[in-house]
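Read through the structures below before going on.
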Structure I
Amino acid sequence: MDGSETTSMTPSPALSEPFYCGGEAKVEPGAMLSVDGTLRRALALAAPVAQTERLPLDKAHGRVLAQAVRAGVSLPLFDNSAMDGYAVRLADFSGDGPWRLPVAGRVAAGDAGDMPVSPGAALRIFTGAAIPPGCDAVVIQEFTRQEGDIVEIERRPQPGENIRRAGEDLSCGAELLPAGRRIGPRAAALLASAGCGDVVVRRQVRIAFFSTGSELRAPGIRLAPGQIWNANRYHLAGALDLPWIEAVDMGVVPDRPDLLRQTLEQASLLADMVVTTGGVSVGDEDHMPAVLRAAGGEIHVMKVAMKPGKPLVIGRIGAALYLGLPGNPVSAFVTWHVIGARIAQALAGIAEAGPSRILVRAGFERTRRPGRCEFLPARLGRHDGHGTRSVEIVTSEVSHRVALLAQTDGLLLIPAETDRVARGDLLEFLPFPDG
C-alpha cells in the first residue's frame, strides 16, 4: 500500500503522546498523510525485538528492561538514623527538661547496631547507622550539648523522630521498574540499592543506514563541481549512538538502481530497521521507492503532511522495517527527530517513547498557508511572569538552512490548520536532547 490508501488499525501503545498536528480528515487518493496518521501506521509495523540477554548492572547503562524488576528485599533494609545525633529511649524523658544522659557508646554506618542501650543512657549515632535495640528516637546534635561523657538534651523527642523505618521506601516484592524502562542513572541507583546485580534487557536494535547520492563526498575531501559534503551520514551516526542501538553504517551509495537495490537487500538481512537518506521524492533520480518495490518490499507511507519533510517513505523489506528520509539535511533531521526516533524506540520496546515537549509563547507574528504541520527550528527566550518561556523563529524558510539546526534549541510545532500565529499564542516546543 502507499500513502494514498486508508487502513484501519489499532493505535500503537507507543503513540501515547500524539502530536495533534491536525490534518486528520479522511485521506483521499493521492493526499498526504498526517503526522499522527503516519506514526500510527509506522508503529503498527514496529514490533519490539524479542531476544533478550542478562547483563551485569554495570554493563546495562542505557539498555531497555525486558521484564519488570521486583524487589527481593525491603528498603531500607533496617531501621536507621536519618541524622547525626543521639539514639535515646523515650522512657528516659520524664519530667521537665533539659535532660542529662550519659553517653554509653557510639554507632556508625556499617556497625551491626546490636549494642543495647542501658536505661537512662544514650548512644552517639551517625546518619545511616542501624538503630540500636530499645531506642525509639534520634535527637539531632543541634538540639544537644555534650560535656565529656554527658549529653544534655534541650527538648523532648517524639516517637520515631529522625528514624528511617525498614521498608518505608519499598516493600519486598514491590515493582522496582517496569518492562520497557531505560536504565539511566536514577534507575541504576534504585536497582543497586535493592541488590540487583544483573538485569534482563532486550537485545540492541540493529539499524543499518546509508546515504544515497552520486554527489555526496566525505567531509575533508576536495569537492569537484556539483558535489557536496555528506551531512546526513554524520547526523544519523550521532543520532544512533545510543546504548540500546547497534548501528551499521553502510556508507554512501551512488544513484544507480542496481547498487541501491543490492545495498538495500544486504541491509535488510542485517538489521531490524533500514534507514536511507535521499532519493524518496518524485524526481528522475529519486530511485528508492521503485528500488524498494523491486526488492520485494512494501510501501505503507509515501507523503506526509509535514514541513519540512513531505517526501518520506515507510515500509517493509523482508523482516526489516524501512524508513526513507529526505536527502535535504534539515528535512532528514526533522523527520528522524519527529518520526524515525519514535519508530526506533518502539522496536526497542521502550515504554516511555516520545520526545519531550514544553509549552512556549510565540514571541513573533506570522501568517501561513494551512495544510501541513510545521516543525520550525527555533530559539527559546526568557520566562514570562507565569514561568512560560518565549520562543523565536529565525526564518520560516528552513528546508535548506542546515546552519539553523546548530543555532537553535529545538523544534516549534505549528498545527496543520493554523493560518496565523499571534504574539503570545501558546505552542508546543520539542527541545533538542543534545548539541
Structure II
Amino acid sequence: MTSTTTDPDTRRRRTVAWVVSLATVGLIFDGYDLVAYGAVVSTFLDDPSHIGEVTPALAGTLGSYALLGMMFGALLAGAVGDVLGRRKVMLISYAWFSIGMFVTALMTTTTTFGAMRFVTGLGIGALIATTATLVTEIAPPGKKNLYSAITYSGVPLGSLLGALLAILLLESIGWRGLFMIGALPIVTLLPLAIVKMPESVQWLVARGRIDEARAVSARTGVPMPDSLAPPAKTERVGFAGLVGRGFLFSTIVVGSISALGQFLNYYLNTWLPVLMEKSGFNTKGSLAFLLVLSGGAILGAVAGSRCADRFGPKPVVATGFFIGATFVALMTLNLPLPVLLFFVAVVGFGTTGTSILVYGLVANYFPTRMRGAAVAWAAGFGRLGGVSGPLLGGLFLAAGLGVDAVFYVLAGFALLGVVLTVLIPKVRAGADVPDRTEESPGPSSAEPALSATT
C-alpha cells in the first residue's frame, strides 16, 4: 500500500511524527556535543599526551570555538536556507557535524582540535537554525509551538545523555570514543532522514515550485497553502527581508531576546554548580541542581508551548522571563533543600525553557520567504549570548560578587527579557505578513499569530 492510498490526516500525522522525531534526535547531539567537551576537559588539563598541553585559559578558548562555529553556521544557514530549502540544509547539517565529531576524535594537537571544534559547530549551528523552520511549516495549526518546543528540548536531553555516557563510558572508551559516539548520526539518523524527511510544502510554493509542492502534499498529507502565488519580485527574501519594511525593528528585538535567553541558559548551566557550592552544598549536591535545572527546562518548555499555541507565544515568553526573574531572586532566601530544588526547576523553565520557546515565537512571526533567515538570525545572534554567559560568570566571581548579588543580576537580565518581548511590534499596516496555510483560530490574517496578545 502506498502512502497516497491512506487518508490525508493519517499521512500528515505520520509525517509530523517522523519529522519531529528526527529533528529532536538531531538536536540531542547538539547538547551531547557541548557536554562531551566539558566531560573531557579535565583529561586534557591533567595529561598533555592527548592533544598537547592545555591550560585552563586555553581550555576555555577551545570550548568557545564550537559556540562561535554554531553562530556562523546558523547565520550561513539563514543565508542559504530560504534559497536551497529546509530539507537540504538539515541533511547537510547531519552529515557535517557527524563527520566533524569523528575527525575531532582523531586530532592530536590543540590547534587542530580547536579548528575541528569550530568546523563541527558550523554544522550544529546550521541544524539549530533550520529545525524550527521545518517543524513549524509541517506541524498542524494549534500545535506549532508545542512541536517546536518538543524538538528543541532535545538540546537539554542531549546534555543529560552526554553527562550519563561520560560517567559510564569515559574511563573505558576514552575521550576519543566519547567523541566518536557523536558521529553516529551519519549511519543512523541521516539515512532515515533522507527517506522520511520531506521538503516544506510552504517553502516550495514560496519558490514557485507548485508541481513539486503538490507532489509532496499528496505524499505527506501536509495541505497546500490557500494562496499559490509566490512572493512578488519586489518582496525581499531571506536576510534582505528581515531588514526590509515592517520587520527591521522586530528583527533587532527578537535577536536580542534570543541572545538574552541563551546568556541565562549558558550562565546557569556553567556556573550554577559553583554558585551552589559557594552556598554550602557539596559537589554532588551542586550537580543535582544542574539536573533539576535541565528537567525543569524540558517540562516547562513543553507545558509553556501548549499555552503558546492557545494564547500566542509572545505573552508566554514574556511570562516565562518574569517567572525566571522572580524565582532567581527568591533563591537568595534561606530555604529548605526540597523548596530550593523546586525553585531551581522553575528557574529552568524561566531561563533555558523560555529560550526554547523563543524559536517558536520567531518561526510563527515571520513569513515563509524569510522564516529560515529569521530563525537563523535568532539562533546565530543568540549564540553571542551563549558565549558571553560563561565569560561574564567568571568575571562576576573574579570581581568578588557574592552569590546573592549574582542572582539579583541574573534576575535583572530576565526582567529585561520581559521588556524586550513586550516591545515586539505588530506588523504595520501595509507591510507584508506571514502566510496563512490553514484556517486556525486566533488573530486575523492581517497580523502574525504572536501579536494576538500584547
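Since every read-out is calculated from the coordinates, none of them should be taken as a lab result. Here the structure is a predicted model, which is why all the values come from computation and not from measurement.
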Check: Of the structures labelled I, II, which one yields 60, 46, 39 when Cα extents along the principal axes in Å is computed from its coordinates?
Finding: II
Margin query: One of I, II was used to compute helix-only ellipticity at 222 nm (-39500 (n - 2.57) for each DSSP H run of 4 or more, over all residues; to 500), and the result was -4500. Which label is that?
Written below: I
Next item on the list: Work out which structure the value 23 belongs to, where relative contact order in percent (Cα under 8 Å, 6 or more apart) was derived from one of I, II.
Entry: II
